[in-house]
Structure I
Amino acid sequence: MTTHSPEPSPNAQIVPDYIRPAVILCCGENKATFVVACLSAGLPVAKPASEFRSYTLWTLPDVTVILAPIGTGALEPLLYELLSVGKVERMVLVGTAGRLSQGQVPLGTAFPIAEASLSGTGLDREIPDQPLKPCWPEPLTTPTASIVSSDFYYGFSPATKPGDYRHRLPCLRKEFERLSASVDLVDMEVGQFYALCRLIPEKPGLNFLAIKGASNGVENHGAQNTHAPSVLLHCLIKAVTALGLNPAF
């Protein structure tokens, strides 16, 4: 049986009383934009239950909402501390992504992620069975999207200059190019999220799903702030529906 420490967890200040069976998790987004999207989606986030380092946690009657930093280094300690509490049953990861050059998904719209691959993360060697899939009790609403996740924020952008650091990573660049030709989106968390949600829990039964949308093409990072509010709102509306929440609470 999992035992709950009376002290807040060291990295994200998780306290068991803060955690509901349903969790909405978001990584790497602007806090003000995320809060506005939550309110518009019917999630009445007001005063956080916890703010520590770059982690913010809101406890609502039927769901815990968490905003975390970007990438594996923030996601892994958060998920370990969150899932060690033993109370989470359903979790949805939401957020923006980049559209790869061959991707056909429109900007500003969110999609359930049916397949996620890892490339350039600390988990690549440990997870041979890819692409990774969500674990959700209901069929995913269509259309869905595929994604590759990397700890290289600019790794999937076109490397146009001969001196660009990405030209000094030939093996990784080759893998990036292979995936870019077959995957819709790129981000920094979904693949790791799908992997860690299988690895961390002491017993099976956790349901987890990612919902992401393109805020920009990888060739135009400057556009992401324009489309991020729309993506986040669409993600959160779909997350509320997937979790079976009443947005009025």
Structure II
Amino acid sequence: MSLDQAKTHEQPRVVLSARGLSKTFGSFDAVKNVDIDVLDARVHALIGPNGAGKTTVFNLLTKFLQPTRGTISLLGTDITGLAPDRVARMGLVRSFQISAVFPHLSVLDNVRVALQRPNRLATQFWKPMSSLDRLNGRADELISAVGLGKERNAIAADLSYGRKRVLEIATTLALDPKVLLLDEPMAGMGQEDVGVIAEIVRNVARERAVLMVEHNLKVVADICDHVTVLQRGEILAEGDYATVSEDPRVRTAYMGTEEA
């Protein structure tokens, strides 16, 4: 039995959950009573038209925003009142829409920097650079896993936009996340890079949960196990892609933007 077949027979475990998640800015309800369960070893997409509240939900789940109401749990622990750095150390790691790499460092050094925290080297600034050499093996594993082996020693600033996003995924994986949140990982990419990132996400989800905001519905259809559709801050529909794409409410929500 293949891994993908085995996944369909296993009882999935909820690793990130929210109940009644709400966020109000003044008199504006940006997110209203959102319930969401993210399962281990699955790709879960959060989609919806512009202004639907997707990024706000991301910011709430990762604690960059504090919810007005509702609760959030990670691996069975209530994280509603915790700070972003605390939940990141617990295994909830996110990327951003804008690529966040060190442009003047090499691909290898970007990944080595990311590996310092899980290896307890982040605050030991007095140690010589050679102390990071023991991270090279794991760094090379991550670089190879995302297909950047040929660019190992390239300066990040010299990479194409798509390859920078690939490097960013490698640096987030260096933190060994239990739940990986990707905010529009395919945004601004050509079709070739989209295919590369989609395959990386598919492989990443073999060992951890992935929650992603994504506008490319072909990618959502191809790689996502579960889809939550937001509209005006509320859940409009959810299920697998085949189910939500046939929902007339979803078709109406996307009319004039993308065909669902």
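Derivation of every value follows stated rules applied to the coordinates shown; laboratory data play no part. Nothing here was measured: the structure is a model prediction, and the numbers come from that model. Cβ atoms are built from the backbone, for glycine too; each structure is taken alone.
With respect to FRET efficiency 1/(1 + (r/R0)^6) of positions 51 and 219 (r between Cβ atoms, R0 = 30 Å, to 0.05), the largest value across structures I, II is given by II.
Quick check for you: by distance in nm of label points 7 Å out along Cα→Cβ at positions 115 and 139, which of I, II is greatest? Evaluating distance in nm of label points 7 Å out along Cα→Cβ at positions 115 and 139 on every structure, the highest lands on I.
In this comparison of I, II, the computed figure 2.8 for distance in nm of label points 7 Å out along Cα→Cβ at positions 91 and 147 is attributed to II.
When log10 I(q)/I(0) by the Debye sum over Cα atoms at q = 0.13, 0.20, 0.22, 0.24 Å⁻¹, for residues 107-186 alone is calculated, the result is -0.47, -0.95, -1.08, -1.20; to which of the structures I, II does this value belong? Only one of I, II returns -0.47, -0.95, -1.08, -1.20 for log10 I(q)/I(0) by the Debye sum over Cα atoms at q = 0.13, 0.20, 0.22, 0.24 Å⁻¹, for residues 107-186 alone, namely I. Of structures I, II, which gives -0.33, -0.42, -1.37 when log10 I(q)/I(0) by the Debye sum over Cα atoms at q = 0.08, 0.09, 0.17 Å⁻¹ is computed from the coordinates? Considering all the candidates, the number was obtained from II.
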